[in-house]
Structure formats: C-alpha cells, structure tokens
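The numbers here are math on the coordinates, done by the rules we state, and not lab data. Source: prediction; values computed, not measured.
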Structure P
Amino acid sequence: MNDPSIRHEIAHLARVELYTPNPDGTLWFFTELLGMYETHRAGQSVYLRGYEDPYQWSIKVTEAPRAGMGHAALRTSSAEALERRAASLKDSPLAGKWSDGDFGFGQTYEFASPDGHNLSLVWEVEKYQAPPELRSKILTRPSKRPLKGLPVKRIDHLNLMASDVTAVKETMERHLGFQTRERVVDGNVEIGAWMSTNLLGHEVACMRDTLGERGRFHHVAMYYGIPQHNIDAAEIFREYDIEIEAGPDKHGITQGSFLYVFEPGGNRIELFADAGILQFEPDYETRTWQMADIDTGLAIGGAHLPWETYFTYGTPSKRTLEEHKAEFATAGPPPPPTH
C-alpha cells in the first residue's frame, strides 16, 4: 500500500488556515501570547509566522461564523513531485483542482480527504526575508526571537478527526507517501493513526470522531523545542484566562511533550515542547497500541485527557465549547465501535 518510491515526495506540513468567530481574540492569542509575527492581511484574513518558520506564513486566521480548519497545505519535495502526487489523486475518487495559490505560495493542488478535510499540495513558495530590524545573528534562523509572550518557533503538526480513520490513513499512504508510525486499535477498528514522510514521529495524525461526524479538526501544534516552555506557557495561559484542556505532560504515542489549550475562537491548539521520537529507520515497522495500553499511550505522566472534550470536541462544532462540555460531562462515553 505504501510505495517506497514516493516516500519522500511530501516534504513537510507548510501551513494551516484557522476559521474563528472571534478574530480579534484569536489574533491576540497567537501574537501576544505565542509571539507570532504578522506578515500580511487580506480581506477577513491575517497571516502569521513563527520566528523559525521559513515561509511567509504558517498560520492564517480567517473570520468565519464557526471555528474550524479552513485548509491545510503540505509542501512537496520538488515541482515534479507535486505533479506526480496531483496525478495520483486525479486518478482516484479524491480528484481535486488546481488553483493559483495564496499569499506567498504558488500553484496549488486542492483536494479533500475521504472524510471531507480540505487539503492542498504546494511546491512554489516565497521564502521569508526579514527586514533589517528583524534579521537574526543566527544564520539558520529566518528572524529574531520576538520579545513578546512566550514565542513558538514554528508550526509542527496537524491532527484531524474522522468518521473513518483507516480511509484517511490509506489515502495519505497510497497517494502522498506517508508512513504510519503508530496507530491505536479497538478490536478490529482503527481509532488513531500518526503519520510522517520525514524524520518526525508524525506531521499528520487522524483520530476517530467518537460522535461519528465527518471532516472535523482536532488541533494544530506549534513547536517550542524545550519542555520547560510548556510549563511557562501554562502559567501565562492561567494568568490570561486561556483554558487549559490537558498537560503539561508527555505522550507515549510519538513521545512528544504536550500542552493542550483552547484559543479564544474555540479551536484546540497544542504546544509541542520537543520533537518526540525521531525515525531514522528506512524500514521502520508501524507500532500498534491496544486499548489496554492507551493510558500510557496518551500520557506517560498520568495527565487526564478529558473524554468530554478531548475525544468528542472538534471544530466546526454545533455547540460552543461551553455548551459541549456541559452536555458531554454528564452523557458518558459512547459504546465501543463495532465496525
């Protein structure tokens, strides 16, 4: 199913667009607390980048009636790789379309996952060039570390919710060359998959939507690189009334240090404090977690990832976050999947 010849045709996750009904609050969260730079505005959208993001932007904040993911884009490893991956998708039920691209990016191939997530492939990019006052003395750093909030370095990974995890996973493997590093199964049902095309433990993950809905967004992760920063960030979030969902702690799955919060618009954001496990083996074999071991898989240190939000709340949602918590706090978990 995974053709080794296409394994490196996707280089990395380049960008994510977030919809928000509270654009001022969402923008404040990313710029004032996470220290991201604003690089452009157009219509109802603001474009942001971390100080080590290489391109013009990695997060796009767009005003919308409900929170959610507008789209996510993956950069290919070459122009030819973009053509080949687009051709593979065109020959499948997931055929998409070409577009002229967004600010800082060139020709783009847009398609949807089997569950309806809006995804894109790009190759042509405009590398960020810092103005003189933001140029870093560290030559490998595109811009200075900001003197604001607790600055994140870059975008790290994306987590999607899906009614059928296997269908999304197989699409990523077959057409884009992703390797599934780890997965979780409940009986014969795949309820989680963590996938990558590079050394990272994962850049795209997919979790089963326990409500059976399609195409929802779980979280985007921003990278710190130092676990202490997650502890410092938790203090800042408490002080400024940002709701902490879980953490700081360390996942068994991917071995990444995490802190989950909800930004003011209602989207879940993860602060990823280290790279987690790196996969150097070209013949790495997928690790499968059973539900009996899920406590270790979720949080080595024993942090509580609440069922009433972490496993049920995604965006867009028919309810506000507060309405969702009130309803599901008393509803209890659904019966285990049977198909």
Structure Q
Amino acid sequence: MTARTPIACLGAGRMGRGIAVAFAYAGHPVTMIDVKERTPEQFAKLKSDALGEVRATLATMTRLGMLRDSQAEIVMSRVAVVPARESSTALAETGLVFEGVPEIVDLKREVLAAASRAVRSDVIIASTTSTILVDDLSGAVVNPRRFLNAHWLNPAYLIPLVEISPGSATDPDVVTELKALLEGIGKVPVVCAATPGFIVPRIQALAMNEAARMASEGVASAEEIDKAIRYGFGFRYAVLGLLEFIDWGGGDILYYASRYLEGALGSDRYRAPEVIARNMEQGRIGLRTGAGFLDYTGMDVEAYREQRLAALVDMLRHFKLARPPVVD
C-alpha cells in the first residue's frame, strides 16, 4: 500500500467527512460515495453540504494554526463526492474502503456487499460502526479475510485514537496493514477483541453515567463535576493509562477503596472485578512488587516515575497552572 493510497468512504455523512479530512490532510485522495439513489437536485445538495462541511473544518484548522489558507485549498482539492451510480467506477480505483452509513445492520450489510464486489479482491474494507460487532457484518463481504471494524472517535480529524476490531475471519496481515496506514497519517490505532463498546465507549459510558448520577443526586453542580474531570480525572489519564494508574498506586488500594464505596453507596457497581483480588493473591500489586497489569521487570522504576511526573508537569504548563515557588 503506497503512501498516497486512494481512500473511499461509503456514505457522505459526518463520519465520512471527518475521515476525508484526516486522510486528505495527510496527502491521500479521498472519495465520499453516496450510497442512496437520489435525484440530481438531491445529490447536488448532499455534495454541497458535504464539501461545505469539509471546507469549514479546514477553515477551523487554519484558524487553529494547523495549516495555512493556501494549504487548505490543496487539501480541499483532494476530496470528492460522487453519486451512487458512479460508485463502481470510484471503488475500482480505491485502495482502502471505510463504511460509514447509519447504524442499521441490514443497510450496512447491503452497502458492504456491493462495495466488496466492486473493489479489487485485496482491498481492505473497514466498517466504522460504534455498536455492531464485526462478525454480524462480515458474512455480507466478499472475501471477509480483508474485513474488520475501525472505530474512529469524533471529531475524527483530530482525535488520534482509532479502535481496530478484527473478526473471526480477519487475516492478521490485514490488521497490521491497516495499523501501518493509520499510523502513517498520525493516528494511534489500538487492537481490541470484537466486543460491544470496544474500549473507549465502554469505559466512557460508565464514567458519563456516574457523572450524570452525581449531578442528579446533588453531589456537586454540573460545572464543578466537569471541572473535577478536566483538572483531576482527565489530567492524570492523559499521562497515565487506567491500568497503569492502578499499578502506580497499587491494586490493593483499588480493592479496598472499591469495597468501601460498594458498602457506603449501597451499589455493586463499585465492586472490584475478580482480577483485582487475584492479582493481590499472586503478589501482582503494581510498581511496589514489580508487576501488576503491566510488567516492570528490569525497569528503572525511579526513572520511569520521573518521566511520568515530567509529563504531568507539562500538563500543568499546558493548562497554565504551573507557578514559580514563593521564596520571599
């Protein structure tokens, strides 16, 4: 796969437009393909809306210093929108397909089946679904070995993470190839099993529901809760991963804190999973024992701690909260 692989997006909606910006920004020609038969007038409006949103996004990126006006025009020239009747021609020339139609299984299967017949047999096809498991769709794809899920987080042109979820038939080489392509445009792909919610949506659903619950219970105002998330929760987890943070403080700390919260709040939603107790029994507490969810064998733990603390200091500077000491 070349550095300038032509990209096709099935659907010209919000996800397709975000992916188009991400790839066009990185030098790839991108074609958004309408999957619905429309009158010429209806398609003209869709095309105008799609290209208008791409142009507006590039204008925002220009104001934010990510590119200059002249560069925005070059990026814009790489994006096209074609009607459904021209899909076969467009797909015959593409090197990678992202499906981004509404979250309706039958619709996705129909669109994927048609696209998989139109592209070359070795072209990777990825669904961007946020809810449907890959194996619920793969049966519709000709040569499902080249099919998998690639879940982007909105806004797709800014958020680095893309969650890749292969199916039971997916060729491991396809995962490797897609990861390399995404890394080539500045994304950070992670691979996860085919499971509802992938990684981020599954974790954030719990966090968002708990924040909403606390607001409704009067624990704090919405403004105070969000401030706590930005300057505490989000601040730390921009540097330390969740499992890394468990190891940092110690799995035993989480175990006893979870038991207390479960009893004090009368809800088993705070109950620690069995793996926490099992790790404790095996002496896998975290940094203190050299192993937890991660393995710290042979690591210079003090150097590692200082590197993470330095990253937190950088976060303080980013939020303009780093202050010099008072020495008078």
Structure R
Amino acid sequence: MTKPRLWITRRLSDATLERAARDYDVVVNYDDTPGSAADLIAASHEFDAIIPCHSEHFTAEVVAQFGERLKIVANHSVGVDHCDLPALKARGIAVTNTPDVLSDATAEIAMLLMLGAARHAVAGDRIVRTGAWDSWSPAFMVGKQVTGARLGIIGMGRVGQAFAAKARGFGMDIHYHNRRQVSEAEAQGAQFHDTVESLLGVADFLSLHCPATPDTVDLMNSERFAMLPQGAVVVNTARGALIDEDALMAAIDSGQVMAAGLDCFKVEPGGNPDFAAYDNIFMLPHIGSATTRTRDAMGFRALDNLDAFFKGETPGDKL
C-alpha cells in the first residue's frame, strides 16, 4: 500500500523523524526555516498531510488557495492561533494539536522565570559575568520572596495546573481565574475567581497560561496592570499576544510591576528590543517545551494523530 505523503515543516526530534520516515513518505525541511505562505500552498497540492509548528501561518487567505490533496494538519504545538480553524474546516482539512505532553516542561520554565525575575537574575548574572561584583552589603540586590506569597494564575488548564503543583512546593497561596471553575481535584485548594479583575487584586505574582484568542489579546493592559498589588511580578509562558508590551514597560517604570519573566513576545522570533534596557525583565526565547523528552513526546503525539486519521479513525486530538 502506498504510504501517505507527509511534509514536516521544521526539524523535529531525531526520534520523531525516524518514526515518520518508517511510516510515511516523508519530506523534512532540514533547513529548519519557517514555511512561507507559498510553501504551504504548494504543499497542499503535493502532500496528504503536514506537521507544522507555530511558525507556519494557515490564514484564511492562504487556505483559500489550497489544493485538494491535503487532508490533515497535525500541529506540533498545543496552541493553534496560527491556524484559521473555520477556513481549514470549510476545506475539509482535519486539524490536531499536541496537548498534555508539554505541561510540565512549560511549567518548569514558568517557575524559572518567576524566580529569576523576583531575585534579579539578569542583573546578578551580568554583574558577576562582567567582573563588576566588587562589594556586598545587606541592601545589595534585595528581591521579592516567592515562598508563602500569593500567586495568581490566569488559565487553569493543563499547564496552569502543572505550574500550581510546582508552586505548592514553595508554599504559595494559589488563586486562579479560568473560563470555568475546575474540579476540586484539579484545583487542589486553589481559590477560584470568576473575573480577571478579582484575581489581579491578590496576585503578588501573576502567571499567564491561557490561549491567545481575540478575547485575550492585550489581556494585560495599562488598566489591569494597575489592579495588581504594588511591586507584583508578571510571568508569561503562554503567548506574547496576551500582554500590551508598552503598558508592561510603563508599569515597570512606575514601580507598579517590580519585574517580569517572559518566554513569549508579540514579535517572534526577535522579541521586543526595547526590553533589553530592563534588567528586571528576565527573558527566554520561547523555549517552554524545549526538553528532549517533551520534544519526542510532541512529535509522537502528532504522529499518533496522523496514524489514527489514515486508519480512518478520529484522531484523539482533533479540534
């Protein structure tokens, strides 16, 4: 039987590529550059399936030019804001994602960012690395203590719950806002707030774990930064669209926000060059899920979805 033809848009883990080559007629973009609109359109005529990453954009305009061959887009990501789902559905193209498997890795990065932002990691590293550490006093580099502090989580899904589990190890008082109140077993004692505004007032530390949707673009804006307790720390490992970056800098300049830890930005790759002037913005280049174990699990989850689809079954992660 002829194997389905598969295009993998970026270099995935070796284990993923080995399995894909075994089961599919696979073409891999070993140049590891984002697929352009023209690439996606051409692929829709040449391939039965695509495994893309968040770097490929399936806009309505692009999808309208697709051929008839492409049957499934099996995303190597949890977020699908790069896909126009109604446009793909209208063309009869199935869409899947890779939930569950990256929750712990992303929560670890959120913890790193929270601690690093609270304890002046950027400035401390720079001072030691440049040889500028030539004195000490009790007033030197005093930060904000995490242990026992109030943590606000926006988005109590898989990653939010994984982050809360880790934060409990620091004895944090956990509060959350979510589209729905989670079960007692999922909340593990975390206090539910039915509005973002209610949550912000108690969030000495605020961590964002919600998807990017039209309703959550600039979720954290000037008005909402002002609702945080003075000197709060803000962490974002979800999507850059959630934060008004100019408003964040203004809140830091005023002292309303003490520091921020960011793994995602409005513009990616690249980030916001204006952030470089701030030692109290601790930044990473969107590497929340970048562990060997998680990359293998994401790739295998995408392939599991493809396997089910081409067997005539409904993929477990079909959107």
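Kindly point out which one of P, Q, R the value 205 was derived from, the read-out being volume of the Cα convex hull per residue in Å³. Walk me through the numbers on the way to the answer.
On the way: P: 137; Q: 205; R: 149.
Clearly, the read-out refers to Q.
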Worksheet item: Looking at structures P, Q, R, which one was helix-only ellipticity at 222 nm (-39500 (n - 2.57) for each DSSP H run of 4 or more, over all residues; to 500) calculated from, given that it came out as -5000?
Response: P
